[in-house]
1. Here Cα Rg over 2.2 N^0.38 Å, for residues 106-241 alone has been calculated and equals 1.19, so which of I, II, III was it run on?
2. Assign the value 4, 11, 13, 15, 14, 12, 13, 11, 5, 3, 0, calculated as P(r) over Cα pairs in 5 Å bins from 0, in percent, for residues 74-137 alone, to the correct structure from I, II, III.
3. Assign the value -5500, calculated as helix-only ellipticity at 222 nm (-39500 (n - 2.57) for each DSSP H run of 4 or more, over all residues; to 500), to the correct structure from I, II, III.
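Just so you know, all these numbers are worked out from the coordinates, no wet-lab data involved. Note that the structure is predicted; figures quoted are calculated from it, not measured.
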Structure I
Amino acid sequence: MSEKRVPQHLIRLNDLPPQQVDDLLELSSRLKRKGTRAELAGKTVGLLFFRGSLRTRTSFEAAMVQLGGNTINLTAATDFWDLEVREGAVMDGKAPEHIKDAAAVLSSYVNALAIRPKPQGRSWEQDRKESEILSWAHYARVPVINMESALWHPLQALADLLTLRETLGDVRGKRLSVVWTHSPTPATPSVVHSLVHGAVRAGMDVRVAHPQGYELDGQIVEEVGALAKASGGRFETGLAMNDVVRGAHVVYARSWESLEDYGNPTLAASRRSRQHGWTVDERLMALGSDARLMHAMPVRRNLEVTDEVLDGPRSLIVQQAENRLHSQKALLTHMLRA
């Protein structure tokens, strides 16, 4: 009897070797230029959302339709119930079903599962363990794709790398400056974690500006530092905003939570209220080297980034969002064509 083949999952960008990322970006560019054939006819992807989505859901559905396949959309708030993650749990609580059972059943219906889990938001040490998305990957018999967890957003990183290539050509040695911005509803640093991983691995000079108390996850910072040494890239974090943007080729604006205050909304709001001037405007952009603006969206206008920059010639945000479609088509083609 042949051994059961372990499916290739995408939980974080580093699940893909560097050459595979390059191949996917090349395929993304070809699909964007030449259009798409129905290479995934008869294939179905199950989309499970435990929290909201606009670009990810729409781009995934559009990608599968353009590839000739289908999606089944399930939203936890309306379409199903809480799921137990703990192994060996006595299930006398709120969840009526275990992830292992849901994963086994859904694996018999679809060719892949794309999942956006919802962090509990009480403890960063707990949420950074990625228990939910890793449980899906452990129990599923089909590929599991992470549509943004607490720690990682590999799909956004693929689109970002495609946008950087389109804008800069050879990205090696080019400077990408990530600037923390103010928002009353900041996200986890998942987008930034995946972005800096991918950019440094591609040999970019990556610098991050943020106020005190908004440091990225310490283990991720160590990993990215090691990647920079291996790739010939550069990585610095905790710098001042003007210093980071001066000479930058691309400025990536993004708001993320303070991991020091994670799980304590009162302290988090108090810390945010003390931050002033963390808005990307034309004055800041002018410090760069003909710098372009990227943002994963949604973006709070005139708080995170001014209208002048978002609607001006420096802005790449619509191109960046469109590239979610093309990079996901390439990924789906790679994972499901066989």
Structure II
Amino acid sequence: MGFSVTIRQWPTPIAVETGQTVLDAAVAQGVPYPYGCQSGNCGACKSRLYSGEVELSPYSSYALTDEERAQGLVLACRAVPWSDAELAWLDADDVVMHPLRDLVCRVAALEDLTHDIKLVRLAIVEGGPFTFAAGQYAAVAFGDLAPRDYSMANVPDRSGQGGELIEFHIRHVAGGASSAYVAQGLAVGDTVRVKGPYGTSFLREQHTGPILAIAGGSGLAPIKSIVETALSLDMRQPMNLYFGVRDERDLYMEDHFAALALRHANLRFVPVLSSPSGATARRTGFVHEAALADAASLDGTKAYLAGPPVMVETASKLLEQRGLRREDIHADAFYTEAERVKLGGLGR
């Protein structure tokens, strides 16, 4: 037994099995539903329920406030229907539509970015062309392992002809099977499966106001894609990129962004160390606090955040307290496999 759910942005109703979430059913049936963490913590799949009854599994009050729920909003990743229903995801006019591709790729290059982050470049062998919006991610499967989500770090290919390399920055996480395999077993020439793109924390290319980008650790990957794409499109508004890591050995691509800032007067790059092991001339403290300390005004700003969940959530709350609208905060929290399993979602 199941229920029929109508999604206003999709031409035909979808079938949702008993106990299944709206998001799981929608994605399985090819609906380009916006989502992020899949565990009720980011709010990317926030939707308006127009009719029917759904039960919401546990979720973060950051992702859905009591006021929003009282106004008829739900999270599709937590919403289990108990009747036929009708809903629509929010920001329907702000969702990019790229074909969902199932790619066969070959490892073209591997590079150690830090002691625990590896750059992986993949060449598309089958299934392309692969288009995406800067800031999106894909499900990547190495060997026989289950797929895990990783953000693209390169500028999207706009030719539509394929042939471009896909770049990922993958941090070795304790207990993470995929990241351990990348760190210890992956080799140039290996076959890798990539499915995507996914995600709603992408560059809003029509935006002309200031850009505030805050990255933590390997969260630099989608932020790199966003900033480089904005520059390639000759977007000329001020762009302030803050990159937070623990210590000197965790910094990477510093020279790359410093060179970009020299070529583009509207780009400012600020590395921040939260736990330096010795004396340093760099900015210290939490990266989001450094960014907000420098921001005299957030009027007209779009904020792009990526990295550890605690950083992303704290930064988002502080930005809202400073007057930035929630719809102008585009956040991508990097949950580890263990964190997502604990929250009832999938690992990243």
Structure III
Amino acid sequence: MTQLYPLLMSPVFDPRPWGTLDLSAIYPNHKFNEPIGEAWLTGDNCVVANGPLGKRSLADLSKEFGSELVGTAARDPQRFPLLVKFLFPEEKLSVQVHPDDATAQRFGEPWGKTECWYVAHAKPGSQIALGLKPGVTVAQFEQSIHEKRAEELLNWINVYQGEMIYVAGGTVHTLGPGSVIVETQQQSDTTYRLYDYGRGRPLDLERGLASVKEHTAAGKVIRPAPVSIHGGKSRRSSMIAAPYFTVDLFELNEPQVFSTVDNSGKTSVQIMVAVEGCGFVEAQDRDPVTLAKGDAVVIPAAVQGFTVRPQWQSEFLKASVPSGTVPEPATRM
């Protein structure tokens, strides 16, 4: 039997100038002395909080256990495939872009950064900027940066709790204040800052503008209706299926059995992130792990079968790597 077991991750709180001191929507018992922008859950340097592998990083464990941890669907058997984190914007983020795979490889990076955003909370009027306005060229956008009016050429849209946003590599984007986002992305931190409202932080216009695409598949994901399970007591919502990740939302009132193996026989690590309520993750011959709001539990691929047992009610996202070729999702603005 594998040495691996369900791994409770320790969040890494990252200060950012656009962040907030108030993370109570997700972490009501944490207090901070500087504004926090992100809480990283499954980054390469994030460490395990439970059991004999405690204090080991996901990068180290991926190199040691390979496909036992990440699964056979992952592109690189010795690298953890997905980075999941919470974002807490209190002010606008810089206007930025992430390269797609092809552009990143031209710059010497192993892969690009396509991501998706689940809107866990949103105050009235919360907005994001996603892509350039129709008809705007990269050259026009570059000119607007130098003229300090780049915001005018961005496509700003309102966002609401429960929505899923797809951000394809090459999409110019930023977050406005007022929302709490769960971001699932390729395991990459390659970000090119294009515009920063005069905050004085350095820009990377050469690589950034080379990464910008005038048209991408980014947008609000068009999703099927939720599916009832357990006779309607619980439900599952397919939030997104995309080339690099699939994310489902579960609202459980009864225990639910899951597997790391799909219909093709391939396996994938499963990442569970609780957004409301509490439950226990149980796997045979392993100690149960608590999954409470703000927690992330990583289920290694070799564990195969596991159960989530809610305490009254548990609402969580479950992310994994698709086993085959998946097209980009249908979206709308």
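1. Values: I: 1.14; II: 1.06; III: 1.19.
The correct label is III.
2. On the way: I: 3, 15, 25, 28, 19, 7, 2; II: 4, 11, 13, 15, 14, 12, 13, 11, 5, 3, 0; III: 3, 10, 17, 21, 19, 14, 10, 5, 1.
Structure II accounts for this read-out.
3. Traced to structure II.
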